[in-house]
Structure I
Amino acid sequence: MEYVFTLKYQMPPQDCEEEPLMRRLAAVGCKDALIVVGLRGRLMLSFKRHDECGEQALLSALHHVRKAIPGARLIEAAPDMVGLTDVAAMVGVSRQNMRKLMLTHPMSFPSPIHEGNSSSVWHLWDVLCWMRGRGGYRIDEAVLELAKVAKTVNLVRECRHLEDRKREEFVKLVA
């Protein structure tokens, strides 16, 4: 199956030249990454990877990047953190329809991971699972699978700085 995902990295600025990055990635077997160098010290790799499952596709890409660019620090794996417009486009409804679903089901609609004055952000996997449970929406299983893995990777990335004792204490308080 084909899986489409993105990995965003923080990099030493001297490592952000596109051609050398392409050669280093190809040398470790990673020939399916489209490289986008934007802000100085930032790198985005877009993948279309054929694999048996989404987890294997995303984790093998992470492994390839770690091997080719050891100084790169993962910022985000996507698809994960999305707004209502993103979800609406994925399931084939309008943003207004997504907003109506959120507002008319305040107790069951997934909680955002960030709630702002102008926009909120959700884990894509949470929203797609909620919509699949309601029925009647076109949910791409490959996207759903990748969203679950990306969410897990991002949560692990965020937790890496916590002490084990604190992590356990916090889990008890927020679960």
Structure II
Amino acid sequence: MSYDWIIDVLFWVAVVFLVGVYVSWRATRLDRLHVRVETARAALDAALVRRAAVALELAASRLLDPATSLVLATAAHEARTADADAREFAESDLSRALRAVVDQPGFAVALGEKGDGQDVLDELGSAAAKVVYARRFYNSAVASARVARRKLLIRVLPLAGRAPLPDFFEIDDDAPRL
């Protein structure tokens, strides 16, 4: 009696098992990448909100002239209230407004001499730097997820489910010179 068919069955069971393990591993990796994108987006949103809050604090501090305060407060308010489609433009406008205000010759020195001016400048510098890092981290996570989603196996077997393809967040985030 020949048992060759048992070896054939065991071989194919092992192949199916290994393919299943690999597909499961790829799906889990893709899921982790999507979680990383969502976490990075939350960190980016928090950094953007903090920068807008610091800009509003600077505008309301009475350390600036009224016209400069109004420009800065308007840009910060638009950045905080912008919808998803206009968010990148509003955040870029806030970056440009901050640079226009802070990059004036002698601004940092003059503001540092006024009461809490140096504290506000330090907080603004910290918030602007965190936006730069958070955006880079988010865009890196998006790039990794997009590369993973382009793989043949991910496209053939819809392992991404109904998750939307993440988009990059492109803004002018050059920090003001402090």
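Every number here is computed from the coordinates shown, using simple stated rules; none is lab data. Bear in mind that the values here come from a model prediction, so they are computed numbers and not experimental data. Cβ atoms are built from the backbone, for glycine too; each structure is taken alone.
Comparison across structures I, II (criterion: percent of Cα pairs over 23 Å apart) gives the highest value for II.
Computing distance in nm of label points 7 Å out along Cα→Cβ at positions 44 and 132 gives 1.7 for which of I, II? Please list the in-between numbers first.
Details: I: 2.6; II: 1.7.
Derived from the structure labelled II.
Assuming 3.8 is distance in nm of label points 7 Å out along Cα→Cβ at positions 12 and 36 as calculated from a single structure, say which of I, II it is. Value 3.8 for distance in nm of label points 7 Å out along Cα→Cβ at positions 12 and 36 corresponds to II out of I, II.
Given a value of 18.5 for mean count of other Cβ atoms within 10 Å over residues 4-11, calculated from one of I, II, which structure does it belong to? Clearly, the read-out refers to I.
A value of 1.8 was computed for distance in nm of label points 7 Å out along Cα→Cβ at positions 84 and 108; which of I, II is the source structure? It traces back to I.
Given a computed value of 15.4 for Kirkwood radius over Cα pairs in Å, for residues 52-155 alone, which structure among I, II does it belong to? That value comes from structure II.
Can you tell which of I, II yields -26000 when helix-only ellipticity at 222 nm (-39500 (n - 2.57) for each DSSP H run of 4 or more, over all residues; to 500) is derived from it? Answer by label: II. Compute relative contact order in percent (Cα under 8 Å, 6 or more apart) for each of I, II and report the one that scores greatest. With respect to relative contact order in percent (Cα under 8 Å, 6 or more apart), the highest-scoring structure among I, II is II.
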